[in-house]
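The data blocks that follow each hold one structure.
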Structure I
Amino acid sequence: MPTVFVNNINLYYEEAGSGIPVLFVHEFAGDWRSWEPQVRFFSSRYRAITYSARGYLPSDVPDSPQSYSQDIQVRDVKGLLDALAIETAHICGLSMGSYTTLLFGMRHPQRARSLTIAGSGYGSGQNRQEFHKRVTEMAGKMMKEGMKSVSGSYSQGPARVQLQNKNPRAWEEFRRQFEEHSAMGSAYTLLGVQRQRPSVTDLGEEVKKISLPVLIMLGDEDEPGIEGSLFMKRNIPRAGLEIYPRSGHPLNLEEPERFNYSLLSFITAVDAGRWEPRDPRSLVG
């Protein structure tokens, strides 16, 4: 299995195709397999790369809670690019992966050609305390009873049922792969990464300094992410926002064709130098 040694752990990755690199960063409930519809599509045009974050098999699963944090996830992305001798790449993340993508772009802008931030904004704004409570409870249940104990309620959550309704086969694959995750790795990721990261809406002046091209994508029924996504659109100078109707959280699985076309159109415009900052005349108030 292809692995690279990054920050004292082995990260599993797969890649296909050649050309400009596109790195896909998975969500909390996913892993390297979550991006298969995108890797199949983009590998005909680009060097498409996907990987499992620390705590997600077949990457290493550290047994220390201190080995999991948002900062470490950002360092892992940089380490992966270094190990693969990639100077710059388009970075595309979903949910947890979108937060890593955002922070990576803020801290290492010279290494990113663009940022795609999909299904983002969870744990931001008014729902933050409730988010922390749910994260803590779910982590405890995972550690005590395993992944299957939370799979039923999690995979049929308010922003997951859309996938089940649209494509039962894709939803069943998602549920099965979620249950295959390490309970320890998932719990420590919840507690060290998800619970500890700052709210998007608290980043304030930092996001205004992002000069990279950014595409934000969100399902209109993915309500916990709306506030954070709108905040990013309003504050990142070169951000565009696309909202998918009647859609939930895992947009790349719910609407793979539209997701692929949106991402392709975006990075094509970026590489052509046609994703400019927002025209000041469009600002109101």
Structure II
Amino acid sequence: MKLFAKLAFLTILLLSFTFTNIQANIVVKNGLSHLHDVTLGKVYKGSIEIQNTTDREQSVKLYQRDYQFFYTGEAFYEQPGSHKRSNANWIDLSTSFLTLGAKEEIVINYEIQVPENFDLPGTSWSVIIVEGVKNVDPSKFKSGININTVIRYAIQIATTIEETGSSDLHFAKVDLNKSVEGIQQLEVDVENIGERLLVPEMTLELFNNDGESVGIFTAEKRKTYPGTSVKYQVNLSKAKAGNYQAILLADCGEEEVFGVNISLEISND
């Protein structure tokens, strides 16, 4: 099943014309990304901290999905084991359903059993979905269509086997465009064609006709797993109009830097 969504995404159940504000009754307190360095045949433990932010009981269910995403904006949440780098079957959740009291916080544990024989070096991953379960009372329905909301969190669980696997990035597309707000920006689509999780920081340095650096512009870091891709937007609103030579760098840390040379013509239009 294909879903186009962010890590914390919404499911809208069409039940009535009665609209209510979307509120997160359940929050995840220790992050939406858990990274584990692992060894074949070993067991690792982790936990998810959640809180009921309301003054009433709130039920929660947990389940697993595989997760892939691409620079086109597509994000696929599929059944566990749907792709070769899924680690969903390595993970055992301590519970799949629970009820929290008013304002209660709870820790949900999980265990990762890394197989002794796994022939893919580098990083594998999946997500644990945390979903608040809202009680629906049909007696309160009015005529027409009611709308109820369900908020889900997708928590990435990534495992990288020791120091194995190659790191490699491909610059699929580089375009100078304007955002919907009219801000001039460089859109950079990069694909992870290696075997390890990478978290590149994108940096663009502009040089004038004399070879002098006239500005450095950056975009926020984004995770990309093997076989996935992401789109960066480098804000150039502070760059002066002109023709430039530029160096575009994706710095992944630990001396892993990928780059390309490009030419840009920046206008004030």
> distance in nm of label points 7 Å out along Cα→Cβ at positions 42 and 226 was computed and gave 1.9; which structure, I, II, did it come from?
Replying inline: II
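A value of -12000 was derived for helix-only ellipticity at 222 nm (-39500 (n - 2.57) for each DSSP H run of 4 or more, over all residues; to 500); which structure in I, II was it taken from?
Details: I: -12000; II: 0.
Attributed to the structure labelled I.
Of the structures labelled I, II, one was used to calculate log10 I(q)/I(0) by the Debye sum over Cα atoms at q = 0.17, 0.18, 0.24, 0.25 Å⁻¹, for residues 178-241 alone, giving -0.68, -0.73, -0.99, -1.02. Name it.
Details: I: -0.75, -0.80, -0.99, -1.02; II: -0.68, -0.73, -0.99, -1.02.
Clearly, the read-out refers to II.
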>> As an exercise: P(r) over Cα pairs in 10 Å bins from 0, in percent, calculated from one structure in I, II, equals 7, 31, 39, 20, 3, 0. Which structure is it?
In response: I
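Read-outs throughout are calculated quantities, based only on the coordinates presented, and are distinct from any laboratory measurement. What you see is a predicted model, and the numbers here were worked out from it, not measured in a lab. Cβ atoms are built from the backbone, for glycine too; each structure is taken alone.
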